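Bear in mind these aren't lab numbers, they're just calculated from the coordinates by the rules spelled out. Just so it is clear, the structure is predicted and the values come from calculations on it, not from any experiment. Cβ atoms are built from the backbone, for glycine too; each structure is taken alone.
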Structure P
Amino acid sequence: MSAYDFAVVGAGIAGASIAAELAGQATVLLLETEDRPGYHATGRSAAFWEQCYGGPGIVPLTLASGEYLQAQGVLRRRGALYVGRADQAELLHAFMTRFAPTGAGIERLGREALAAIVPGIKPAWIGAVWEPECADIDVAALHQHYLSRARMRGVTLVVRARVAGLIPDRGLWRIHCADGRGYAAATVVNAAGAWADEVAGLAGLAPLGIRPLRRTVVQLRTDPAPPRDLPLVLDIAGGFYFKPEGDRLWLSPHDEVPSDPCDAAPEELAVAEAIDRLTAVVPWRVEAVERRWAGLRSFAPDRLPVYGRDPRLPAFAWFAGQGGYGIQTAPAAARLAAQALLGLERDAMTAALDAMRYAPDRLLV
């Protein structure tokens, strides 16, 4: 059996991007459990490039990815508003203080400016933090970009290939799939999203504590329809976000419900909570819930992603725990991780990033 330099487990945005970056310098196998790549979190994301999303530890990855995303034509500028009530003025101030040193482009807005941007916003909402550079991401186009780039660089993609066993054998991994197929690789890269800890267990490693959390999104028809140029509107306290999609509204209660790794489905309570929170912000009447879906966002205990070789078993590498920001940080994250795995020098995209901040070593102390 011929052996690959790297076998990447999972072909969502994480696996596709790291495979494409590795393939310029190595042979790469990309294994996907489902019938097609991106079925789970990647295919269900209402993604945006939002500089503050994920916290100050994620900002460097987001900013470093912006130019690449723009060059691929997958961004459409929208702007973002973190809105607050009178009793949340301190949260707005704390947000500005927390993110001011990160380089994110943000400014405070008062009630008058807020009301001019969000038609009909209720009087309780008295201010906001404005991020003008926030943009929608065409997730499908970005995912296909990386899959196409991987294919052109010689990556072998295998679907319906659920990894059932990882056996070390004379310097290689013998990779056994549930349908009986087998492969060999020098290094396994764990890009399995919600299943990341399970894949580590197949290699005999104790988990890092990467937990899947369910996030619900609904598509609403409202009266009036949301303005097409409405920015992304987020609760400063983390209770909701919404944005227009054509003449419809995409809304989430910003829920984070612990879940086993699974094909996630929305719960009616989360849908009801989302609508209730929306009606506390704007007077728009909800005429219909047209779609509802859920996806799993997976976090390490400190909510930072995990990139790099596991010090307990260096032939096993992590590219996981990317939460809800894996799409907006994909270019810089994949480039940084690939450079580390291949022993390459940093380039302009990654030069300012601190790789040790995201290394698995921090979770093993």
Structure Q
Amino acid sequence: MRKKLWMICMALLGSLLFGVATGEAAEVQPTQHIGLHDRLLPITDIRIIDGDVKVPLNEFITYMDAKMDVSKGKLRIQKRGSEIVYQLKSQRTSKAGVEASGSPILDIDGNLFISVTYFAEATGFKIDAMPTVNTLRIYRDDYEHMGSIAYEKHIQALVVKPQVPKATVYLTFDDGPNRYTRANVSTLKKYQVQGTFFFLGKHMKKNEDIVRTVADAGHYIGTHSMTHDVKKVYESPETFIEEMNEGTQLIQQITGNEAKLLRVPYGSKPHVTPAMKRQLNVNGYKMWDWHVDSNDWRYTDQQVGEIVKNVRNGVQQSYKSGNRDIIILLHDQGPTTKALPAIIEWLQKEGYTLKTYEPEHHVIRNFLYDTTL
């Protein structure tokens, strides 16, 4: 009896905080939000069923960085040493052999939804309901995070009074494609942002599948020359434009996409001569250098914090100087791959908009200060 009364009280509390969708039909609540530590997850299909907040299982598991597999009629979800098991036939959910009451995992029109509260409790997260900002937040004390008051103010700025984007930021990656390119693309997908990649021809020839993966994900690909050999690239206007043309043709051959934006090795100044610039104009190219140099190539895997700091300081300085389109120089390499999530989270938290290069909205940024490029 006491257990039943407790469940009723919890259901009533849930209805006061979030509203209750009665019956089996769940109603989408677009004004509800799910928080994870200091983030606001971009989940929009949120259902409230009998006072319980449920979200699409596949999407939620991705953001929680949990493992999931299906075998022998069972769906298993693993996170932090805990395992949740969902029986596909009986539609029952359990943890450590203990069957859950109700339906923490529910099939709605052929799609599985999971209870945020159940997942949090089963995997050792704490829960913070914030009715003033229509947010259900989960967090762990062993992970650095804002206090409840600070987080609520942060959410109010994001969703109650949306911030006007400070500036547009372009994350650009040089020297791929390689195995780190795959990892960087996965991170960009996780945070639902896009980047701009400047590939070397010698690497594209060996990694055509990666080139296609990047293009299919909607990221812009430009050439970074064929060899990155400073003596060969800048030997003459002829060798210079040959390196650029060959790289561009390779991109179009592999992806079918035109690639008229390029980045020259080591930056345009002092390497690009007036004669080389004329070759770029004749061939219809645009050229990007950068506003912020992460200097990521200088650091090891143990120094990723320096990369994040360089980006943060560089973006702040660029913004204060009046730039509203900020290009960041990164590379497809190990330390950068480790630093990328923190870089993106900081940029999003600060209100910057992240985009890939858009030819129809070309941003002029070259060290030659040439408006034709």
Structure R
Amino acid sequence: MRTWLLATALVWGLLASAAVHAQRPPLTTPATGVITTEVARSFDRSAPEALELWAPRTVLGYGDVDLNYGKIHLTCGSDPALGKCPSRDTGESSGRSRFTLQFAEARSGQRMDIAVTGWLERVEWQRNCSIDYWNRADFPLWTSFQNQCIVPPGGTGAALMLQSEDIGELVAGRWTAELRLHLRIDPDGPIIATHVFKFDLTITDRDRVMIYLPEFGLAPPLVGLQLDYRPVPYPATIGGSNVLDMCLYDGMGSQSEYLGITARDMGPVAPGRPDTQYSVWHRDGGRDPHDRVDYQLTLAHNGQRIPLRNNDEVLLRGIDTAELRLVMLPDLNQWVYCVPTPLTLDTPRVPAADKRNGNYEGRLKLEMRLPTTRL
């Protein structure tokens, strides 16, 4: 007896579950006018997230077959920047949609086309060919085509999203876009509603923050001081200047409040040397003044020349309004913008007789600090 009761309860549970699963979607009249949805998100490029605009089987319209809601479809307008898809019913009989939407970066003006994915599903009015009223076929957004099962379908559901791998194409910055989809019922009929999606996406790229030296890429930079020997006028002197191409990538679309730059001389201590100077040392050793050559650093930013003192941080402001440069960073297959800050190495002229003949070398370390508060 106990086993029979248990079996009866199990059968009843399965029947109840099937009944719930087979419920009709709610009667739904298609929206009219302009329906606007704001989509504001922030995430890092290391973990892009999908943007689900309509979950699968979002009902756009459902009712008696005479209403023709089983022919609902969505089309784009004449401006491809607002969604590049057909502007009229195509009559396609199967498949999912994939079309592009143009995003614009606020700081740089850079534009990028990102794919949008979507599809339609038809909903039966009478459950003749399904267990849950939903036809198993997927259709492109822009088709009024329907599979009829004894009677026409009574409605249409849709899915619409930007997949994570497509969102991951956006580089660091603040990106905006507007998608417009027109809802129609009759293939040659009027627009019933316009669905507008406004995107405001803030993308960071923390893993690629760098002081970028285009000449060297990822290789350790070997920079010469470009010293020259001048025998005239007497006494002969040595000195020179060299400019190191440098660009700062903050991983925030160059929208930081400031960037902190510190230069550190990693060589031996030079007693009596001003903190405005750095040194290279003779390869054969020695720690006397004639065993080293001193140089100075100046960084160019926003039309200013900024001296760098050894171990002192300099705050570069106006990053969000500074001139930008388009570069391809190492290990990144997309162009990004960075702030050019060329670095000049100046070696003041000194008597040649005061220095040993031979080769000199030293180590210089550049550090960049970003604000604690980030986008």
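With volume of the Cα convex hull per residue in Å³ coming out at 170, pick the structure among P, Q, R it was computed from. Could you put the intermediate results ahead of the total?
Values: P: 131; Q: 170; R: 224.
Matching structure: Q.
So if we calculate distance in nm of label points 7 Å out along Cα→Cβ at positions 83 and 315 for every structure here (P, Q, R), which label has the highest result? If you can, show how the numbers build up before the last one.
Values: P: 5.5; Q: 4.0; R: 4.6.
Max of distance in nm of label points 7 Å out along Cα→Cβ at positions 83 and 315: P.
Given -2000 as the derived value for helix-only ellipticity at 222 nm (-39500 (n - 2.57) for each DSSP H run of 4 or more, over all residues; to 500), which of the supplied structures P, Q, R does it correspond to? All intermediate terms of the calculation are to be shown ahead of the outcome.
Details: P: -7000; Q: -10500; R: -2000.
Considering all the candidates, the number was obtained from R.
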